[in-house]
Structures are given as C-alpha cells and as structure tokens.
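A.B. asks: Input: structures, listed below.
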Structure 1
Amino acid sequence: MTRKIALVTGSGRGIGRGIAEALGREKWSVVVNYAGNAAAAREVVESIESSGGKATAVQADVSLSADRRRLLDQTCRVFGPPDLLVNNAGVAPGVRADILQADEASFDRLININLKGPYFLTQIVAAAMIAEIPRRKAAAPAGAADYSPSIVTISSISAYTASPNRGDYCVAKAGLSMMTALYAARLADEGIRVYEIRPGIIQTDMTGPVKEKYDALIAGGLTPIRRWGTPDDVARAVLAVAGGLLPFSTGEVINVDGGFHLRQL
C-alpha cells in the first residue's frame, strides 16, 4: 500500500524535469517520458535514483495513438498502473507568427502535441486507474484512507492571455482548461481527482529566447511577485496534489504565476 507510481510526460527537461525529480525525492516511482532526447531523460532517471527514488525512461510521442498506448503499457509493466498522471509535454511554436500570417502546419503540430495528446492519454490512463481502484481498496488495511488517484495537467497563463503572435499555443492551452473540467466532472464518481496547474513566466529553455523581454516586464510590475518562476515552484504544486492535500477539490485551477492572474489596476 506504499506504492506510489507517477507518469510525467515531457519530463526530460524544464518544468517536467522539475516535477519528476521532486516526486522522486518523495520516493515516488517515476516514469520519465520523453519524445526525442534520450540523454536528457537518462539524466533525470539518474537524478531520481540518486535521491532514493525509482525511475525509468520511456520514449513516446504523446501526439501518436500507438505511442500513448505503449507509454501506458510500459508504465504498467515496469511499475504498475499509475497513481498520478502529470500531463506536461508541450511545445512552443517554431516561429512566433502573427495570427493573420500563421500557417496550418504549426497549428496542427501544437494542437496534436499540446491538446490532443493529453486529452487521449488521460482517457486511457483514467481507464487503467478505474480498473485498479477496486484492487487497491480490497488490499487496504482497516482504517486506511480511501485510495484516490490524481490527474494533473500543466497548462499556462496563455489559456486566457491573448498573444496574437502565437495563437496556436494559446488555443491549445485554453483547450486544456476545458479538458480538465470535463475529466474532473466525469471522474469524480470514480474517485479520481483532476487538477489544472497554470504556470506563469517560468525560467526554462523554452522561455530562454524571450528572457530580456520578460526581465523588463517583471521588473516593471507585470507580476506582483517580481521574479521569474522556476520548475520547482510548479513541482511544489504538483506535490500538494500528489500528497493528497486537496481531497475535497477537483477541477481546480492552481495558479503558479507570481500573482499575474490578479489583473491589478
């Protein structure tokens, strides 16, 4: 009953890596999913193992149905059905193009990876969780807390903040917010809690190219907390969910944005 298994997509770098390593430090068994950078994923596995956790790396492109199924199958084969799914995998547009000139290829790529992938991965992982719940409850000692798996989706302040030079990214992130609400409503009776964690400006390789722009905006008061966010800031929110600290909440949006959402006048 001490088994804790997490599947974290896109966890070879950035926010995903921060989440995977934080879970590993809490002695979760972590599936480190990556699309292409095997060396980076292996570094995360080694980091988790050095902190006393267990980990395995699984290559899978979440935009592909066969890869999603293989990702779940390998998770179950190595560790068992996941107790926690973290939908983190995502990409930025290759070019920040004005919405009047943006092309369909970029739109399709971002929707497939950032929205379609987590939508249908959540579907099959939820089914595996539902099948596992009766077995876990039957094995629980008398007086144990109810077993309740969790699903977390990492979205963005771009879910509601219009950036006309990356509309495809904004549309995909907005879709993740509704996806969270849909699965939260559907899975509540099954005993599965679903959350959206909405990061703000987080210092990763993805935001590296716009560092000077956001340095100036943050210094000018864009966020009440005047600093960049870090992957660890997001990971701490995931740990709150993973630790069962929000048992009477589902469909909740957890802002990790330095107060950006306050919309001050």
Structure 2
Amino acid sequence: MSKKQRPVALVTGAGQGIGRGIAVRLATDGYDVVINDVVADPANTETGAYEVKRAIEAVGGWAEVFRADVASADGRKAMVGFAADTFGRIDLLVNNAGIAPKERKDILEATEESFERVMSINLQGPYFLTQLVANRMIAWLAEGKVVKPRIVFISSISAYTSSTFRGEYCISKAGVSMAAKLYADRLGEYGIGVLEISPGIIATPMTSTVKEKYDKLIAGGLLITKRLGQPEDVAAVVSAFAQGYLDYSTGQRIEVGGGFGLRRL
C-alpha cells in the first residue's frame, strides 16, 4: 500500500505521555501520523515530538510533526491545512492535548487567568479543532477520499470526580465529555463515529509530580487493578476504535481507569 493510500491520524499533544503512546500504537496499526505538540525541536530526537517521529519511522510508518497550540484558531487552521496538503486526508482525529493548572489552588482561591488558560487548551481547542476536521471529513467522504473517518476525545475521570484543588481542570474535562456526545450526535448522519475515552491515573509527566500521593492511594485500595495506568492502556482502546471494533459504540464513554469508576462497598 502506498503512503497516500494508508489511513492518517492527527494526534494532538503527541510529544509525550498518552499522546505519544497513541501515536506510536496507531503507527504499528498501519496509520500514518501527524504529530502535534506545542513544543517541537527538530534538533532533539531524544525526547518530544521528533523522538515520536523517529519511533514511528522505526516501525515503518510515515510521520510528520506540526507545532501548534490547539488554543490558537490560526494554529488549528494551519495544522489541518498541513495535514490535508501533506497527506491528503485525515481518517482519525485524536483530541488528546491538555494541561493541568500551573498551580493547584483551592477553588476558593483559583484565578480567572488559570481558568481561561485551562479552558482554552482543554476544551475550546478540541471543540473547534473537531469542527474544522469534521467538515473536512464530510467533504472527503463525498469525494471518496476517506471511507470511515472517526474522532476520539480524551477526557478524564476528572470529568465526574471532584478535585477542589484543580477545579478548572475538572470542569474542562466535563466539557470535553459533553463535546464528544454532541459531535457523535451531529456526525451520525455521515457515519463518522465519535468516542470518548476517559483515562484514570496514568503514568505521565502530568501525574509525575503527585505520583507518591497516587501510589499511596492505590496501595490503599483505590483501584481494582492495583497499579498506575500506562499510556499504552489508553492507546489500546484508541487502536480498537481506529480498527473499527467499536463503531457501534459511537457517543459512548470508555473508562481506562483500573476500575476506579466502579462503586464498591
């Protein structure tokens, strides 16, 4: 199969953590990948976006890096234009990019500046990036360039779990959860599947600063599966969806949390 015939995935925030795991897994599944990150240094192939590119090329995939902030309307448009011009298609959009507050502050002390920053990246960015990509997908379907496009929103167990020292993050992820439902509803007539994947406590740079806290909670019985999740755990669900195994589950939320969401007595 030539490069132009292979399916293409656009993965935001793919320079590390969950995004990296998803991008590499999709490459092993036969996808070519647009690696998006807000930081990308071509001279650094040991960490970050260009390390991911190197990892994908090592398994025979085609990957290109596009540096953009998903919070920027111009950045989003440029990124989608780059994917269209370079690959000619987007078969899978994975809305993964996200941040935690710079400082964990009690909800009674949190600032509007922090709220706006988190919302612009975690919610506004994927909401309007999906709008751009979905309209392209609809056109590509009509032209026969794509057959079964799909969209993933990476939310979090924080969408329904109170954490009063990072309220803006929780609210942003609750919004992402609803965005996934809205787009699943709107795009159903075109056969574009939309899935929400809700990671739990995953070993990433974001959680590294509070790893000791989570280790103690897990040891105390917080999770049924008594370990931190790995980016590959989330990537496995994205892979299943990308390969068409979960198409009848459009509009649904799949939690990858080691049993966190199960109510137990």
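Laboratory data are not the source of any read-out in this text; all were calculated from the coordinates shown. The shown structure was predicted, so the numbers you read here are calculated from the model rather than taken from an experiment. Cβ atoms are built from the backbone, for glycine too; each structure is taken alone.
A.B. asks: Comparing 1, 2, where is Rg/Rh (Cα atoms, Kirkwood Rh), for residues 96-223 alone highest?
C.D. replies: Max of Rg/Rh (Cα atoms, Kirkwood Rh), for residues 96-223 alone: 1.
A.B. asks: Here is a further query. Starting from the value 12.1: which structure in 1, 2 was mean count of other Cβ atoms within 10 Å over residues 40-47 calculated from?
C.D. replies: Source structure: 2.
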